[in-house]
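In the part that follows, the structures are each spelled out as structure tokens.
None of the figures in this text is laboratory data; all of them are computed from the coordinates on show. Everything numeric in this text was worked out from a predicted model, so none of it was measured. Cβ atoms are built from the backbone, for glycine too; each structure is taken alone.
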Structure I
Amino acid sequence: MNTKQKEIKARKDSILAITVGRYISTVAPVSSSFIVKEHLYGLSSATIRNILAELEHEGYLTHPHTSAGRIPTQKGYRYYVDNLMNEIQLLEEETTRIKIEYKKQKLELEELFDNLSKSISETTHYTSMISVDGWDKKLFCRGTSYIVRYLDYTDIQKIEEILAALDEKERLLEIINRHLEKRIDIFIGNEMACAQMNSCSLVISEYKTKKGPSGRIAVLGPTRMNYERVVSAIDYFSSLIEEIY
């Protein structure tokens, strides 16, 4: 790839990152004028429109028929997660408070995981799940009420389908316990191979305690979830489990 091609790719990546980030935070189609005004002052609106059109042609973006703005596709989210997402850290006061809270408690494993699942859900504002290897059909799941709060989930049938899927513990465990390619793996939409959840994303990590038990931590949210915060939270709570138990 020559210098010119690298510049073109970097420009497209930047515009895609801006579009995905803006849509995640607002759930509103992103216009070329917003990108010009807020971010890329050196590029004309026409140039931005052309790049957005290219990204749409390549399958990374799409646009609702009622709007000229673009929204990410599952392919766009996948590229963002794999190539454009920045690492973030939870705020120090958050991690300090959580660690102090759990270190002063002497909880049995089942109560600990139930509480941790609640904490993960409250930290991410999505549905959290914790499995334990060898505990057949046992899944600690908290935060299902967040599903009805997603601004883009106005379809009652879709909400009902997701809630119904969360009741199928055996199927959920199959999804959560699948082979992970990375320490923290992300499955977007259809990658979960669960039709009821094809509008969701699932972030999964393994954990192993010092006392022996191991399993998975997972967070379920919409495809427009705040991936950076969720990955950071799962990374932190996986380490916390290993530290406190």
Structure II
Amino acid sequence: MKNILEVKDVYAGYVKDLNILQGINFRISLGELVAVIGPNGAGKSTLVKTIFGLLKVNQGQINFKEKNITGLKPDQIVKLGMCYVPQIQNVFATLTIEENLEMGAFISHGSIKQQKDQIYTMFPRLAERRRQKAGTLSGGERQMLAMGRALMLEPDVLLLDEPSAALSPILVNNVFEQIKAINATGKAIILVEQNAKKALMMADRAYVLENGRDRFEGTGEQLLNDPKVAQLYLGAAYSEGERG
């Protein structure tokens, strides 16, 4: 399957001459759900921020739809068909749900009614509360709104940074179900996630990052059943018997 996005030997970080990413290689095809897991500080969030143009690439290249996007700004990347949902501060708290969705389509020149209707169909909870201020929503509802707003521009690739962070187990399940539903529409999803087991169980492929490098790559199932990955990143108990 043809890659829609490729990260080639990329070095990047938050401070000049101090690279968090140390030669990362990554790829995703249209329609794939690719998880990125690893310990804290491994460079997972740094990777998606770099892909989206929020951090400077110090070395290497990023290609999107066969176009070199290295050095492009986020607003330029959005126009090419990619959207990013950060872990925190991902909604406008003082605006209503409907206003948040409209803000998500800020570069659209035509009617956005169809896009809003699609989001409301996908997230009925948002439809019920469309006049409610985003700041009054629960954590799970905020994540749904953040994803819905990103989908307003109908991107080909969606970057999700820790969507289950700080959510209750029930809300985590709800959010993961919505991610699967979005992926089922044909959109490629890069899922950065601390809940490694859940992420691998739903991923087509996955990468395990460590110290800014892509240490393991494989299908979600392969990595779930890899003893080294289980021992190092999924917990010893899991590696000894939970996989069955």
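Things to note:
- Which of I, II yields 14.5 [mean count of other Cβ atoms within 10 Å over residues 72-79, calculated]: II
- Origin of the value 0.6, where distance in nm of label points 7 Å out along Cα→Cβ at positions 208 and 232 was derived from one of I, II: II
- Source structure (of I, II) for P(r) over Cα pairs in 10 Å bins from 0, in percent, for residues 96-159 alone, computed value 23, 59, 18, 0: II
- Source structure (of I, II) for helix-only ellipticity at 222 nm (-39500 (n - 2.57) for each DSSP H run of 4 or more, over all residues; to 500), computed value -15000: I
- Between structures I, II, the greatest calculated value of Cα Rg over 2.2 N^0.38 Å is seen in I.
- Which of I, II yields 0.6 [distance in nm of label points 7 Å out along Cα→Cβ at positions 64 and 80, calculated]: II
- When relative contact order in percent (Cα under 8 Å, 6 or more apart) is computed for each of I, II, the largest belongs to: II
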